[in-house]
Structure formats: structure tokens, C-alpha cells
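I've put the structures underneath this note.
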Structure P
């Protein structure tokens, strides 16, 4: 009975993982994606919008980069959210250099709302243009075509959302290798389901939508009190298969500064994972089924290897090991191909090791984040 149960657990895990890797994630890994032409017909005005709290150093680097964009009609709005560093002085100096740079200052946040949502809402309300492109202060566009390509679905195709990718700078060390792996895995989820006309999340480091839509739905109605979720929960509420586009193009991505220590990283991911608690039930299942089958695959596989190793049934041991090896090779191939499509390079993602780390990451950190009540932005 015990052996049958192990085979059953392993078999369910293998089957569901195959569906995700070959069919769902395969849409991203092996799809053909065409980006908009460099010279499009509709060059509607765009406002690049950034909420910043004590981001002096990052803004000093970012602002000049933004004004290198090859797009004729755009301005940049920086929301200075209660900063106590030299952000205000920097913005005053930069506005003298760049006429299309504007700022608004948040001096306090009302008790009934969370700080970042309040800052973004204020910025969007005073934005000059109807097309909004969001990013963060620690992000750098990967090319001078970022604005053009990220906003093309909204400007030219009438889409409500254009969802892009934001990667992290490659550095040495185990933490950065895990960050690279987890970032691609997350992108596989939201890009792949989006391509299958079932979008459920986006990331605020690279997201576009219209100001008029934002105002029509009364901004962050229903999620004001939640820390985080200004991107994924907002998209989760309103994204559909017909109104949302995935922008998969290395020249349309942004590149962020990764966390340099595990403590800061875990605080960040705790906030991100906590937002998933408020997804629609069907969207929770998209991640939950993958993670459950992933756990069944490894638990059943290890159980069978131990059992057949003890009884020295090397033929059956080899069969189980072969299935594990085949699935791991498939996962490596999917990640390598998807990484190439999304960010232009297939970095060494240490897929085998990080695939096992994911067990603890999802089930331990995910559980802690789900139950957390001390989530804050800054």
C-alpha cells in the first residue's frame, strides 16, 4: 500500500508538471513574439511615473537615463513620497535641466490608505498624459525603445494593460542566482497565463495603462488598506484575456538593483507573496496547482528512490531517477529558452539546486507571508 501511494504521488506530480512545463510555460519558452515597429503611427503622449521614498541615489542615476528614450512625446513624473534625504533638492536641480521632468510631493499619508497607493494615485491624477508607464526608482530601461514598446499595446491596440518584464542585475553569489531563477519563474507564470488569455498579475516595475481607466474604476478601490498590490492586485481585479497584452521583448524590459542580503530580500518577498492572499480563487489555483505538483513530484520521487535503494531494486531505482532527470532537463530547457526570449540571455540559473530551494521558499515563506500582518512598503 505504501509503495502504491508513493507511485501515485509521484505520478500525479510528474503529470501536472509536464502540463505546466510543456504546454503552459512552453507558450512563453517557445513562442514567436513580434514587437511594434520603431516608427509607429500613433505617438500619443506618455507619462512615466515613479513613486520614490528616499531614493536620491537611484533617481540621480535614473532620471538622465529616462531622457535618453527615443520617443517624441513623453514626460516624467516623480512622486516624492515623504522623503527625508536629498530627493527634493535633486528634483529641483534636475527639473532645471530637463523641462519635461515634473514632481509632486507627498507630505503625509491618510490613515485609511497605504503610502505607495496614495502616492501613485496623487501622481496619476496630475499626470499630463492619458497613457501611464510605471516603473521604480531603482530600475533602468534596457534600451531607448522602452517607452515606445511598452506602451504600444495601450496606444495602438486599445489594450487596458501592457505587462512587461523587469529583471535584476547579475551579480555573484547564491542569493543573486536564486533571485535570477525566481524572477524568471514568476515571469513564466504571468506571461504564460497571459498568453493563454488568462492574465492574473503584473509588476509595477514595468506596467502601462491609461489614466482614464484608472480614474473610471476609482483607483485602488477595495485594496486601499492592503500594503502592496498596487500592481499585481490592481491587474488581478481588472485584467482579462481581451484587454491585456504581454510585452515580451528584451528592449522593452527594465533592469533593477537586486537585494544584496537575504534579510532584505526576504522582507521584500514577504510583501510580494502576501499580496497573493488576495488574488481571485482561480488565480491562486494557477500557482497552487504548480507548487503542489512540484512538492508531490519531489516527495514521491525521493521516497521511491529511498525505498528502491533500501531493497536494492536498481532497475526500478533507475526508472525513477531517469524520470527525475528527464523532468529536470526539461525544466532547464524551458527556463533557458524563456530567459532568452524575455531578457535576451539565458543566464546560468542553477535550475537543479534552485528547483529544490523552491520547495522551502513556497511552502515556508509563502505560509509565513500569507499569515503576516506586519507588511509595509517603506
Structure Q
């Protein structure tokens, strides 16, 4: 069935099972599917999601109807399955609704349907030092939408990828980042140059080692994706180090649940200050989503302010913080690799902690360029490509 005409969406929905029968009850409609599943839909939910052109503007596919404008005693006078297999409802105020069975099944909220949707959501693939690094070719990503989709899914689910064959002319990074979406500008610019310089406004622009961290934890919303593109790398040292912050959080939850809970509950302030700006954010190191899954790691010891919590909580926070940092140093979690000219890292900055060994600028030039793209843009691009 072509669902475009009856679904207020830009997507189409496969017909998993046909509608078998429909029964009207006091406050809901009970649908029995051909595969035997029974899905209840409350009257108010059905009226709220009516996809007709009176309720949804066909150009933007956005709702114009508001449920508060429906009668309080909302009831259908008739419910049936039409010749095309759609659920049709006549409401007592004269309105009519028609629901595509593919869309209806995809949004059913009986326990079994909701469990299926949850199981079908993208899953983070946790990794350790033995990660088989996903590697992609620049030309394919620039020319082939299927290769682009494969890369973006790897970024989403694994959180660390490498691209090879990238031109080494300054500014080349912008082209591949824009294959996802627009670049997020920060106080470091649209593209930032990672080089040792005397007037550095960040430790990243020195030859020091950088311990494992996420970039810009000082912002309310940390950048989602970070790109680091190698233009020149002749200096000795400077190897890149990565750990999967989600894997460390998962291990911490299992091995030391009290410390895990402390890092989820007690906020820490991060500060990023230079001669012209002063950014600060107070947030927990581990953030959970609405389902209790780890959604974000916020960590940069060199940007951390003094802990500010109660006298009773202070030892608990320090114990948890030290444990987390110690785990990031464990060989079981760490992946280290030198980046060569024409290669770039693309990783989830809100998940994957990155570090750099010290390098010796007297032994050769070292020039990386970087930029940020928000995680929302990655997820949107995946969905559009999957259409």
C-alpha cells in the first residue's frame, strides 16, 4: 500500500499485518490485527492523531488541530475497516478520520508493540581496546549515498570512525562535514587549527599531552560530532588515544554502582576561559536519557572547576571521580593510533573521550584541522537517507 495519501508524514510505513476487526468500547477502540494482536486506541488519541487535511497542513505535514478544541465527551458514532484496509471513524461532531494500517501498527501502544519498538531502536555498540576500527574512503562518502549512510550509522552506533584519502589542502574538512549538515561554530571558529602556538588559548594548541576528555563540556550542549583532519604530521609523538565513555560507564555501573550513581547525580562545573570569553556549565559527568540509558559523558579535567557539593557528598564525589578517571587509563579500554596526512577522525564527542600524547615540535610540523557538527544533524541525515 502507498501510504503517502493517508499518512501525515514524509515517511511510508510497511504493512506488517492487516487490520482484522474493530470494536468500539466506552473510551477506546480495540483493533484486532490479522496476526492476532489486539491494540487498544483511546478515542482522544485517535482524534489527536487524525491525518486528514483539516487537521494536518499537507505542505509542511505539521498538525494544525489542537486536541483542546475537541469536545470533552468525544465519541465515535461508527468505526469500520474500509475496502483499502484503513481504519475509519465517524465522530459525533461530524468529523471523519482515516488511518493507514501501516502507520497505525507502527504507533500502536499496547505493551507488545511498544516493546517491539524499543527493541528496534538503534543500539550503541560498546567497544574496548580490541575495536575493529570502522574505516571509510573519502571519495565514496562524497559520491555514494549508500556509503555515506553506512558511515553515519557507524558514527551513531560505535561513536568512532576513520576516513582515509581526504585531500590535505587546508579547508578540505569542511566539504565532508557538510555531507552531514552545517558546521557548528564555536569561539574557536568554524574550522579550528590544532597547532602548537605561543599565544595558545587552549592546551590543545600546545605540544603538551592532552588527557582523555570531551570537547567543550563547558557548554550547555556539548558538540555532538568532532572531526579531526590531519594535514601534516611529521613531529615525533602526538598519537591519538580514544576510549568509549559509554563502555566505561557501563563497566562502572556493574563494578561500582555507588560511584556510577554519584556521577549521575552530583553536578560538576566545567569552565572554559580565555582573554575574551568565559563559558561555564554545571552538569553531572554521566547523563542518562528518559529510559535510564547512558546518553552523554561530560569530562575534561583541565577545564574542571573546584567541586562544590555538600560536606557529606564531597568524599562520595571524589571517590567516584577518581574511579572513573582511573578506568579511562586502563589498557582494556584504550585504543591508540597515529593519524597520518589525509586521514581524519570522526567521533561522537558526547560519548568518545579522546586524548593526545605529547609531541616534539622541534622534530617536524604537525597541523590538524577540526570542526563540530551537532548530533541532531547526524540523526536527521540518517533518517532522510533511509527514506
**OP:** Using mean count of other Cβ atoms within 10 Å over residues 128-135, single out the structure from P, Q with the greatest value.
**Re:** P
Original post:
For structures P, Q, which has the highest computed value of FRET efficiency 1/(1 + (r/R0)^6) of positions 152 and 328 (r between Cβ atoms, R0 = 41 Å, to 0.05)?
Top reply: Q
Original post:
For volume of the Cα convex hull per residue in Å³, for residues 184-311 alone, which of the structures P, Q scores highest?
Top reply: P
Original post:
From which structure (P, Q) was percent of Cα pairs over 19 Å apart, for residues 256-335 alone calculated, if the value obtained is 42?
Top reply: Q
Subject >> Source structure (of P, Q) for P(r) over Cα pairs in 10 Å bins from 0, in percent, for residues 120-263 alone, computed value 12, 41, 36, 11, 1 >> reply: P
Subject >> Origin of the derived value -16000 (helix-only ellipticity at 222 nm (-39500 (n - 2.57) for each DSSP H run of 4 or more, over all residues; to 500); candidates P, Q) >> reply: P
Subject >> Structure responsible for 40, 22, 19, with semi-axes √(5λ) of the Cα gyration tensor in Å calculated and labels P, Q on offer >> reply: P
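Values quoted throughout were computed directly from the atomic coordinates according to the rules given, and no laboratory measurement underlies them. Just so it is clear, the model here is predicted, and its values are computed rather than measured. Cβ atoms are built from the backbone, for glycine too; each structure is taken alone.
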